[in-house]
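**Student:** In the part that follows, the structures are each spelled out as C-alpha cells.
The numbers here are math on the coordinates, done by the rules we state, and not lab data. The structure displayed is predicted, hence computed values, not measured ones. Cβ atoms are built from the backbone, for glycine too; each structure is taken alone.
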Structure 1
Amino acid sequence: MKNEALAQWRKQERRRLLEARVALAADTLERWRLAIDSLIERAFPGLQASTLGFCWPIRGEYDARPLVERLRARGLRAALPVVIEPGEAMKFREWQPGAEMMQGPLGIQTPVDSRELVPDVMLLPLNGWDDAGYRLGYGGGYMDRTLAALLPRPLAIGVGYELGRLPTIRPQPWDIPMDYIVTERAAYRRGASALATMLEAK
C-alpha cells in the first residue's frame, strides 16, 4: 500500500473506530473501565512504585484517573503529557487530584506549572491496535516521537477496547509497538512478533 493510500486507510479506520467508541453507552464504558482497572492491577502488581505517564480521557477512551488515584495512595507518582512544541516529543508534568489544569491540543486537559517528571511506565490510549502490538492513534505522531525520545524507554502499556482490534495497522518504520495491551477482555503480552494472552478478565 502506497503512502497516500495508507494514510487514507488509516484515516478511515480511525474515523470508524472513533464513531463506534463514542456510541458506547456510559454503563458499558464504566463496566469496561472496572475490568481494565482489575486487569492492570493484577498484571502489574508493582505499578504503585513507578512514575506513571497516562492520558486525560477524551471521546470515550478508558479513564485511568480512578486507578491512578488509588495507586497514588500507595506511592505512585503520576504525570500527564504536555505538548511543548508542535511536532516535537512531549514532556510530562505531575498530576494529582485538584491540580490546576489548562486545555491543550484536542481539548485535552494538562497540568499547569507542576514539576516535570520522566515516566518509567506509560498507559497509552488506543483507537485501534493489532496482533503485533502496534497502536492506531490520532495521527499526530506525538506518542511515537515521545516514546522514541525517552531514555531509558518506558514500559509501554496500550489501553483500549476489543472493538478496536485489527488484523494489522500496516505499521511504518516510525511506529513503535506496545509492550503490553490491556482491554476489557484480557491483558496481552507482546512476544517476538505477536501478542499472547497474559491474563483474562474475571
Structure 2
Amino acid sequence: MGTQVLLKNVRIAFIENLFTPGQYEGKGDFRHSATFIVEPGSDNDKAIQAAIEKEAAVNWGKNWKTMLDDIRGDKKAFAYQKNKKDKSGEVYDGFEDRYALSGIRKAKDGAPLFLHNVTDPSTGKAKRLKGDEGVIYAGCYVNAKVEIWAQVGAHRGMRSGLMGVQYHAPGDSFGGASRPSDDGFDSVEAEESEDLA
C-alpha cells in the first residue's frame, strides 16, 4: 500500500495503453499506462514530492534521502522525471521545464477507473467511461488518482500506480490531429417531401 495522490487539472500524454493494456517495449506484463504533465511548484507537484518522501522514509530506513537522490535521475527507477526526453535525447513538446509522472496498472489488477466530468443522472456521480468514447485524449486536461509507492529489494525504485482518470477540460491534442467539434455547423430542419406518384 502506498500513498494516494489526487492530481487536479493536469495534462495527459502517452495514452496508447491507457484503455487497452500493452507491454512495455513488447516485454513483460500487460499494463495500462499514461503520463501526467505537472507544473513545478504547483500543488500537484508538492503533493507528489511529499508522497515520494513519505514512502521513501517509511520503506528505506534512515538512509532514505541518500537512496532517493541515487535513483532520482533514473527513468527506469523513478516515476517522476523533469524534461521527459525521447530516444534521441530531445525533450518532448509540451514537457519543457515540466515534470512528468508515469503511472501504470497491471492488467491482471483490473483497469483503472475512467470518468467524465458530467454527472450520470442514474447514479448522481461522475459518469463512467469505457474508453472508446473519445472523451479522454492525449493533450486534454484530467484529474488523476495515483498511488506513489516505494519498491524495496534489488530493484529499488519509486513507482506510481494508476488508479483513475477523469476528464477535466479540453487541450491541444498531442499528435497533430484536431479534436472534432460541431462549431460552425448549422442545424437544418428536415424538409417534408411530397411523394411522387
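**Student:** When mean count of other Cβ atoms within 10 Å over residues 116-123 is computed for each of 1, 2, which one produces 19.0?
**Tutor:** 1
**Student:** While we're here: Going by relative contact order in percent (Cα under 8 Å, 6 or more apart), which of structures 1, 2 comes out largest?
**Tutor:** Details: 1: 21; 2: 27.
With respect to relative contact order in percent (Cα under 8 Å, 6 or more apart), the highest-scoring structure among 1, 2 is 2.
**Student:** Taking 24, 21, 17 as the value of semi-axes √(5λ) of the Cα gyration tensor in Å derived from one of the structures shown (1, 2), identify that structure.
**Tutor:** 1
**Student:** Of the structures labelled 1, 2, one was used to calculate helix-only ellipticity at 222 nm (-39500 (n - 2.57) for each DSSP H run of 4 or more, over all residues; to 500), giving -8500. Name it.
**Tutor:** 1
**Student:** Computing FRET efficiency 1/(1 + (r/R0)^6) of positions 100 and 156 (r between Cβ atoms, R0 = 30 Å, to 0.05) for each of 1, 2, which one ends up highest? The partial results should precede the final answer.
**Tutor:** Numbers: 1: 0.60; 2: 0.90.
The maximum falls on structure 2.
**Student:** Related question: One of 1, 2 was used to calculate mean count of other Cβ atoms within 10 Å over residues 12-19, giving 19.1; which?
**Tutor:** So the calculation was done on 2.
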